[in-house]
Structure formats: structure tokens, C-alpha cells
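Please treat every number below as a calculation from the coordinates, not as lab data. All of these numbers come straight from a predicted model, not from anything done at the bench. Cβ atoms are built from the backbone, for glycine too; each structure is taken alone.
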Structure P
Amino acid sequence: MLELRDVHAVYGRSHVLHGVSLRADDHEVVCLLGRNGAGKSTTLKAIVGLVEITRGEVFFEGRSLRGLATHAVARLGIGLVPEDRRIFADLSVLENLAVGARTGSGWTIERVFALFPKLAALARQRGGSLSGGEQQMLTIARTLMAGPRLLLLDEPSEGLAPVVVQSLAENIAVLKRGGLAIVMAEQNPKFARRLADRAYIIETGQIRFDGSMAALDADESVRRAYLSV
């Protein structure tokens, strides 16, 4: 479904990604692990055209995404849930969901409320009045309203209370069982372990590990080198 081949990307004059290659298949959850500043968010942004790719290719369902505008990438079926959530603080939960809606997507208000029941009780509240966990639910729900076939999650568990992280993991597991392909950028290996089929570790813009979660769990030297604080 998704494949990055030798992707190099820059922010202005800063060369951030140095030959990143990874893939995600249908019905699969892939986690991109790494410390702050390792290149996780930049990788997701490169996929959707938010940073400049200077070399390499990004393919989605066999089509090159390089050079496409972000809105064009979204229309092809890729949804990005950004790290900073980007909800509309002055709009209600319902209005935020309406902004993300796309005709024929297969996702309705009722369906996202079934996935996130707490949002139903908050439907008329302003987005800016929600807690961090509630805003994360809203951001994911709004992205789903467009009907993506591939969901990119940037640090979904960051800053959330453990009980909220547990609930979020259950929501993502439901999406996985429904057949949605998911790529998560995460710092939290414990959260990734609950959900991911495979993992990549990125450090200084380069992939340092590629394998199953079981293989990562078995390799203490890799975890110590690239994931420990």
C-alpha cells in the first residue's frame, strides 16, 4: 500500500531525512519509533507533501506521491493526524467533524460517535474546551470522516494520561480490525507493542531497525541504543 524508497527531505537548508525506506501493507499497523528529533514527524510530513523531498520516492497503491500537493494526497486516501492536533478551537465537536466530512467516505457522525462515545456527549462543546485526550479523539474522528484507507498518526499517545492511552489503543485496535492500514510515529514502545505488526526505528533521519515487534523486544542492544533516554 505505502512504500518509501530512499527518501531524503529538507526543512529549508536543514537536511533531515537521509535515505528513509519503509513500507506498510493493507490491514497492517506499522510503528516508526525514535527519540525526539529523530525524524519521525518529518517522515509522515514527507508522505503527505508538507516537507520537500529532494531525493527518493513515496508510493501509495503504486502511484508516486512526490510533488503532489497535500490536498491531492488526502484525496487519494491518506489521512494525517498531526502531533499538535490542529482542531478548530472555536468550532463545536460536530462542526469540527463536518469540516472533515467527505461525501461517500463511509464514515458518518453516528459511526465516529460509536467509535468514540465520549465525543457524542460533547457534541455541542467547543473544541478548545476539551481535554487533551478528548481533542486527540476529535482529531482522529475528523480525519476518519474523509474515509482514508491509510491513517498516519503522529505521536498519538504523547502527553495523555495512562487511562486515556489505554482507551486510545482500544480505538486504534478497532480501526485495525476494520482493515485500515495505519502508520504511527511514536516514542512509546509500550504503546506501540499493543498495536504494531512491525516496527522501524529512526535516528538522525536514518532507519536503524526494521523488523517485527517480537524481534525488537528480543534485541536489547537496539532498544538501549536508539530508544532509551
Structure Q
Amino acid sequence: MKKRSKRYEGAKKLVEHGRRYSVAEGVALLLKFPKPKFDESVTVAVRLGIDPSKSEQLVRGAFSLPRGIGKSVRVLVFAEGTQAEDARKAGADHVGGQDLADKITGGWTDFDIAIAHPGMMRIVGKLGRVLGPQGKMPSPKAGTVVEAVAQAVKEFKAGKIEYRTDAGGNVHALIGKRSFDAGALQENAQAFLDHMQAIRPAAVKGNFILGASLAATMSPGIDLAVA
């Protein structure tokens, strides 16, 4: 069994076993944990009452956090002509077409988000084997295949996040950094949880959200009272 650090074990002792904390209580507790030497990312994990083997129950999308995510997001855009120029002006880190597709086919994936104009899907559609497993494949459901690529660039640069269910029916979302104040983390966490409640697929029967937890990069999880 992997041995946990003294910092992790110290944080774990602060978490009351079996208790589900409100979002405000969970954030306050997380900020009391011993700090590492770097600014940890803070995430929310949501366990869904879905059957991951049924595509109509899977959840995928994008959501703009009210207080951003506290990190620089590298955005790549597949576009041509005026759309490409608008994407550059909006702050895209990489803009192109077949040239970018060739680099990605060769193994280059040094970006966080890929956005594509619908007219570029003839090129982008061939990249599924590379980008799909990394969760970077542009998709209309995730808001990354859009006509208004410049607007999408601005939104993702400002703190819009992508999310999708994993093989176990869970969704993990970055909601900020440990350096955020409690109010910002609480607002982002609550906004994302409210969003998850609102996107329940029609095919899901019974409870949709079975549980949720809050954690920092090097911390134990804190169960939240959302189910």
C-alpha cells in the first residue's frame, strides 16, 4: 500500500468520517489543510447514477465558472480566413488548419482546449484517435465546435471548463486554485453542482447525483451534502 505523506495524513484527521459537509463547510475545511509548496488545483468530483455503457445517459458539456479557474489555458483553434484572424485577436495560442492537424498526428498535443469552426471538421474529424483519449477532441456538445470561434476562445480563456463522464460514471471538474479566497471557491463549486443538477439526461431513472466530493491536488476528499 502506498504510504501517504504526513501533510496528507494531517489533513485527513481534520475530516470527520461519514459526514457530508455543505459546500461552504467543505471549502472552509479544505482551506485549513496543511499547504504544499505550490498552488494546488481544487476540483469537484460528482458521482452520477447513470449507466456508463448507455450513450444516451452520458454527460458532456462546457460550463463558465463565475470566478474563473485561476490558470492560463492554452487554446488551439482550427479556422481559416477571417475566423482565424478573429481567433488570434481573441487570444488563441495556436491557429491553423492542416498544418496543425499534421503536427497533432505526429504526436504534438501541447494545448489544453481545441476549438474548431464547423467548416474545419473535414480535417479535425481525422484526429479522433489522438485527441479523443485525451479529452481534447472538439465537439458540439462541449461547445468546442462553433461558428463564433473568437467568442469561444474568450470564454475558455476566461474560465470556461469542459467536463465529461468517465468510465465509472463520474465527472471531475477544476473549480479553481488553493490561493482563491473561500467565497470564490464556494461560488464556483456551487455553480457547477447546480449546473450538474440541471442537465440530468431524460433517460436517467432514479437519483441522478449520488454523491460529490471536494479536494485539492494533494489532499483527501471532502464529501459534500448534495445528493
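Work out the source of 4.9 here, i.e. which of P, Q gives that when distance in nm of label points 7 Å out along Cα→Cβ at positions 150 and 206 is computed. For distance in nm of label points 7 Å out along Cα→Cβ at positions 150 and 206, the value 4.9 is produced by structure Q.
The greatest value of Rg/Rh (Cα atoms, Kirkwood Rh) among structures P, Q is that of Q.
Given 23.6 as the derived value for mean count of other Cβ atoms within 10 Å over residues 38-45, which of the supplied structures P, Q does it correspond to? Corresponding structure: P.
Each of P, Q could give helix-only ellipticity at 222 nm (-39500 (n - 2.57) for each DSSP H run of 4 or more, over all residues; to 500), but the derived value -8000 comes from Q.
The value 23.5 for mean count of other Cβ atoms within 10 Å over residues 134-141 was derived from one model only; which of P, Q is it? Clearly, the read-out refers to P.
P, Q: which one has relative contact order in percent (Cα under 8 Å, 6 or more apart), as calculated, at 29? Only structure P yields this read-out.
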